[in-house]
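Below: a set of structures, written as C-alpha cells.
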Structure I
Amino acid sequence: MSSERPQQPLLIVEDDLALQKQLKWSLDRFDSVLADDVASAVLQFRRSNPAVVTMDLGLPPDRDSVSEGFKCLEKLLELDPMVKVIVLTGQNDQENALRAIRMGAYDFLAKPVEPEVLSLSVERAYRLYELQQENRRLQSLQHADVLSGLVTRDAGMLRVSRTIEKVASSDATVLLLGESGTGKELLAQGLHDASKRKGRFVAINCAAIPENLLESELFGYEKGAFTGASKTTVGKIETANGGTLMLDEVGDLPMSLQAKLLRFLQERTIERVGGRQEIAIDVRVLGATHQNLKAQIAEGRFREDLYYRLAEIVVDIPPLRDRVGDAVLLANVFLRRFAAERRRPSMSFSEDAVRAIEAHNWPGNVRELQNVIKRASIMADGDRVSLDDLDLPVELSAEGEPSDSLSLRAVRERAEREALVTALARTNGNIGKAAGLLGVSRPTLYDLMNKLQIA
C-alpha cells in the first residue's frame, strides 16, 4: 500500500468505547471516523463515504444479539455495495461470520483480534477497493461504442458490431434482422450512441399497439382529430426529431400504414392525424423484425418499395445457439449481476450447470437465458448454481455423456460418426467407395462402423 494515506477514511463501528479507542490507536495509519450504533454508523457513512469499515455484530440496543449488527451491515451495503466491511465476531460465532460474508462482507476476524492481523486485513481491503475504483475509472474513460453494452466473443456477432460502428456516423437507414431476444434494441441503442445525433433514441413496437392507435402513436394528432383528442399531441416520429427512431417489429406494420411510412421516408415530412400542415423531420430510422420480410413481400403482406427504403443497410443478428461460447459467457455476466443485487457476490456455476447452458438450444435467445439465470440465482440454496437450479433439459449421448461434451474421446467419436454417415450417404451405402472417400481401408471402415454402431 502507498505510504500516502487513502483519501477515503476508515469507519470503526464499536459500542465499547475503550475497545473503540484501542482499535483507532492500532489503526492510526488510517484516517478513522467512529460510530457506536446503527444510526451513528449510517450518519458517519453518509458524511465520510469510507472505503473500509470494521464493525462488531453486537450493537446497542441489544448487544447480546446480532440483529442490530446485521441491520447495520445491510444498510451500509445498500449505501455503497463496493465498500469493504470487516466483521469482528466472537470465537465460536462462525455461523454468523459466514452469514455476514454471504450478505457481502469482505472479511471476518474472531475476537480478540491481533492488531497486526487487523491492520493487514484493512490494508488488503483498501488495496482491493482502490483497484476496483481504478478499474471503474478506466472503464468510464473508454471511448463509448456499440460494444460497451454487448458481451460476446463470437466472430459473427463481432462482425455485426463492427458493421454497426461503421454505419453509425452515416444517415443510412438500417434494418436489423434477428429472432426475438437476440439484442436488436441493444444494437439500435448502441448505433444511436455512436452516432453524432444529439436528439433522443425513441423506440416503438409496431406489434404491441392496436392498428387503430398505431397511426396516431407514430405521427401524432391534432386537437379534435377524433373522439377523445382533447389536445394536440406529437407522435414518436416528432419526438425523435434530431435523434433516432427505432421501428421494432416493423414486419407487423399494417399495409394501411406502410404507404404513409414510405412517404415519410421519401419526403422526410409528416402530417399529424387530422392536420394539414407538413412538418419537416430530421431523424435516423432503424427497422427491426424477426419476420422474413422477403417472404412477406412474395405473399403481398409487405411493400417491396418500403423494404428497399428500410434496407439500405441490412444487419443479420445470429441467434444465441449459433454464437459459439456466448451462452456461458453471458450466463456468468448475468449471474454476477443478479448475485450482486442479492448481495451474494461469490455465486458461481457447477460443472453440470455449465454443460447444460452450453447444450441448451435457447429458442428465446438472450432474453430466455437472462430469465433462466435470474430464476437460478434466486432458487440456489448456496453459492453454487446447480443443474437443478437451472431447470434445463440435458440431452445425453448414447454413451450417457452430455451431447456437447468436450472430452477428446466424445469429440472424436462425434466427428467420426458425422464423417462416416456423410460418406455412406454420398456413395449410396457403397462400402468400397465410402472407404476411398474417407481415405481408409475397407476393414478399417467396417471396424469404425461396428464401434460406432452404424448399420
Structure II
Amino acid sequence: MEREDWIKKDLKYLWHPYTQMKDCELFPPILIERAEGVKVYDDRGNFYYDTISSWWSNVHGHNHPKIKQAIKEQLDKIEHILFAGFTHKPAILLAEKLIQITPKSLSRVFFSDNGSTAVETALKMSFQYWQNIGRKKKQRFVCLDYGYHGDTIGAMSVSGLSLFNRRFRPLLFPSFRLPSPYCYRCPMEKKRDRCAIECAEPVERLLRERGEEICALILEPLLLGAGGMIVYPKEYLKKVRRITYAYNVHLIVDEIATGFGRTGKMFACEYADIEPDLLCLSKGITAGYLPLGATLSTEEIYQAFYAEYKEKKTFYHGHTYTANPLSCSAGLASLQVFSEEKVLSRISKIIPFFQRELKKMKELACVGDVRGIGMIGAMELVQDKKRKKRFEFAQRIGFKIYQRGLERQIILRPLGDVIYLFLPLCISKKEIEEILDRCYVLLKEIKD
C-alpha cells in the first residue's frame, strides 16, 4: 500500500491519545518505519530526533542490541504466565535488582503494567495498610496542584486539576490539593534565593490539623512532569519527608518519569537522600521497550498484609500482565546496560554542557523561564516576560511550535506553553548541540 492508504486506514480505525482527531484532517500522523539511537525514521526516509524519549520512556536509545537480544531469548522460553501461584526467573531477578538500587527502606516489589497502575497499587496499599492495622479513619490523600500521576480514576484523583482531568472531576474521589513548589510562579510570592521553602508550610499545617484522617501524600520528586516540567528544590522534598514522618503519614514517591537516570542519578529521591514508604516505577523500567510498572513498599507495609487467610488482610489487587516475562527481561537487560556502559558516569560529563547551553534560551523574547535537571530541560513561553503573562489557550502556541519542530526534524510535543526536552541517555554532545540550535532558531522565529 502507498503511504496515503496507510494514513487513510489509520484515520478510519484508530483513536490516538491526547489528540483532537479533527486536527488530523489537516495534520495527519507521521508514519514511522524504524528507529536507531535517538532518531526515528518515517516511511519516506526522513528522520526526527526523539527529543522526548517517546513519552519519557526510551532510556538507552532505540534498537539497542542487548535489550532486543534479551527479549528474543525470553520469547523462545515463555511469553507470559499468570503471576498468582506461579513465578519465573526474570521477575525474581528484576525484583532483586530493584531492591538493590532503590532506597534502603524498600524491600518488596509488586509488579503491574504501566505508570497509572503502579500509582493505583500504591494508593490501595496505603489505604488498606491503615485499615489492616485498625486506623480506620485514615482514608484521605494529599497531592500537589501541579502534580500528575496518571489517567485512571484513582491516579487522576491525586493529580492537580488540569485540562487532562477537569472534565472527569465528578468521577474523582476528594483529595487535599496543596500549592506546588513552582519557583517561577511561587505560590508564596517569594524569590528562590531569598526563601526558606515556605511552600512546604501548607503541608505541615494540613497534616498537623488532619493527619489522623490522611493515608499518604503523593508527589513526583524534584520534577513535576506533565504539570509543566516544574523543577523544584531538593530542600522541599526533604521537608515534606520530615513532615510526613512526624505526623505518621505515608510518603508515596512517583518516580515513573524521573527514575532510571533521567535526573543524573538513578532515582531523583537520591538528591534529597530520602526514603519513601512507597515508590512507583514505570516508563524507563524497561528502557521503553515493553510495558511494565512496579510499586515498591517497605517491609512494615508488607507485614500488615501478611496474616492468616481468615483474617481477610490479603491485598486483592492484580493485573493480567503482572510481571510479564518479556517485560521483566527487558528491564534486566536495561539495568545491565546501565552497568556495562557506565551510563550514569557518561551522562555526568554531558549534563553540565546540556544545562549550560539550555540556559541560552532565556535570551529569547518569548521564553519566560528555563529550568532543567539531568537530561531534562524545559522552556516556559510567555507573551510578556515582565508580567509572566501566558499565551491564550486559543492561540495554541505549543501546537504551532510542535508543527514547526517537525519541519526541523525535532519532536517538541508541548505541555501547554511549556516546550521541553526529555533526552535519551545515549545521546551525544554533538546531537545535543544540534537539537538546541534548532530549538533556538525555531523559538526566535515564533516571537518574530
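Starting from the value 2.9: which structure in I, II was distance in nm of label points 7 Å out along Cα→Cβ at positions 174 and 198 calculated from?
II
Quick check: 5.0 is what I get for distance in nm of label points 7 Å out along Cα→Cβ at positions 110 and 158, calculated from one of I, II. Which structure matches?
The value was obtained from structure I.
Which one of I, II has FRET efficiency 1/(1 + (r/R0)^6) of positions 62 and 126 (r between Cβ atoms, R0 = 30 Å, to 0.05), as calculated from the coordinates, equal to 0.45?
Going label by label, the one that fits is I.
From which structure (I, II) was helix-only ellipticity at 222 nm (-39500 (n - 2.57) for each DSSP H run of 4 or more, over all residues; to 500) calculated, if the value obtained is -14500?
I
Can you tell which of I, II yields 5.6 when distance in nm of label points 7 Å out along Cα→Cβ at positions 238 and 414 is derived from it?
I
Of the structures labelled I, II, one was used to calculate Cα Rg over 2.2 N^0.38 Å, giving 1.36. Name it.
Matching structure: I.
Given 21 as the derived value for relative contact order in percent (Cα under 8 Å, 6 or more apart), which of the supplied structures I, II does it correspond to? It would help to have the intermediate numbers written out before the result.
Details: I: 11; II: 21.
Computing relative contact order in percent (Cα under 8 Å, 6 or more apart) on every structure in I, II gives 21 only for II.
We did not get these values from a lab; they are worked out from the coordinates using the rules stated. Model, not experiment: these values are computed from the prediction. Cβ atoms are built from the backbone, for glycine too; each structure is taken alone.
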